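Heads up, there are several structures right after this.
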Structure 1
Amino acid sequence: MAEERWRTLMIAAQDGDASAYRRLLLELGPWLRSYYARRLPAAMVDDLAQEVLLTVHAKRHTYDPTKPFGPWIAVIARYKWIDRLRAMKDSLNDELEDEIAAPDNGEAAHCAYTLDALMSRLKPAQANAIRLVKIEGLSVKEAAARLGQTIALVKVNIHRGLRQLSELAQAEHHEF
């Protein structure tokens, strides 16, 4: 039923009916997305459906109104799908470079490790308050609610914990 409606719309479009042409393209979109959803990764479906609609636009003059429309659109969709599969296959065969650029996160990892080691030497209440407010960015009020403490106690734990961290860091530095 849709195929016959599409055929009628395409014939009208070839005769210059812009409204029929818009309706045809709007109706083909969901069919194409459904067609490709079973055959390709989700990220490629919309792009390929749009590519087919552009091809229909460019090749609409080649449609023979005496023939069924379904096979005509199906052939275009199939060939575009095959082209995409070939392109995917070719991209899998691209050689990797010997050296792959990757950021050096060694210093950041060392700092995170050192901070964790120092934080583990604090009282749990101090370490938790510092993590929530200074590292995760919660407000003192939010941290107090999460920890089940008063705002004043959270502030005291942060202050004492930071002072203790500073002393521990200085002691570690002098050991090297």
Structure 2
Amino acid sequence: MVSQFISSHDVPLLGDLPFPFPEGTHAIGRLDKDSEGLLLLTTDKAVTRLIFSGKKSHERKYLVMLQNEMSDVTFKELSEGVKIKIKNGEEYVARPEKVFRVHIPVSLYPWATDPREIYPHTWLVITITEGKYRQVRKMALAVKHRCLRLIRLQIENISIEGIAPGEVKELNQESFYRLAGLDNS
């Protein structure tokens, strides 16, 4: 599904979900077409700015399946930060806040089973705060691993835990601001 309501292409859209979205609903920090997981939607235009451009950085946690097994040396390199290209080809050192291996993600995330698991791979949980365009994918490529699957698990304290794929869970403004680590004053 594409994380938008309108597209010139014939693709599944957010509006196709069985939920009466209010007019003016938009995605906060969209997911690219090859990614999945938590997507925040709001009608409050200030929320996007507060989460992604505010004074306080907000953590975003991803479950990532990488092609091939990652060596300890490469894991350390990724953990310490890698150079990626951002706007206009500028180099940027992207450092994860946290990164750890998950050896059996199915026990933690039962919906994360993947038929490609029969081939050599590595599952990681990566937490970032910068949120550059396709940052996690670019970080994986910088250490010579292709990202096979990218699932956003959490933004601050808002998690996909207990939410089925395609399910919409509403939060009132007070709960949302509290869980998102936003000042509601």
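Descriptive notes on the structure:
- Value 41, 27, 21, calculated as Cα extents along the principal axes in Å, for residues 48-127 alone, assigned to which of 1, 2: 2
- FRET efficiency 1/(1 + (r/R0)^6) of positions 120 and 168 (r between Cβ atoms, R0 = 30 Å, to 0.05) derived as 0.25 - corresponding label from 1, 2: 2
- Source structure (of 1, 2) for mean count of other Cβ atoms within 10 Å over residues 8-15, computed value 10.9: 2
- Source structure (of 1, 2) for distance in nm of label points 7 Å out along Cα→Cβ at positions 40 and 64, computed value 2.1: 2
- Source structure (of 1, 2) for distance in nm of label points 7 Å out along Cα→Cβ at positions 144 and 160, computed value 1.7: 1
- Each of 1, 2 could give Rg and Dmax of the Cα atoms in Å, but the derived value 32.0, 90 comes from 1.
- For 0.70 (FRET efficiency 1/(1 + (r/R0)^6) of positions 16 and 136 (r between Cβ atoms, R0 = 30 Å, to 0.05), calculated) the corresponding structure among 1, 2: 2
- For 16 (relative contact order in percent (Cα under 8 Å, 6 or more apart), calculated) the corresponding structure among 1, 2: 1
- Given 31, 16, 7 for semi-axes √(5λ) of the Cα gyration tensor in Å, for residues 32-79 alone, calculated: source structure among 1, 2: 2
- Source structure (of 1, 2) for helix-only ellipticity at 222 nm (-39500 (n - 2.57) for each DSSP H run of 4 or more, over all residues; to 500), computed value -24500: 1
No lab work stands behind these numbers, since they all come straight from the coordinates. The shown structure was predicted, so the numbers you read here are calculated from the model rather than taken from an experiment. Cβ atoms are built from the backbone, for glycine too; each structure is taken alone.
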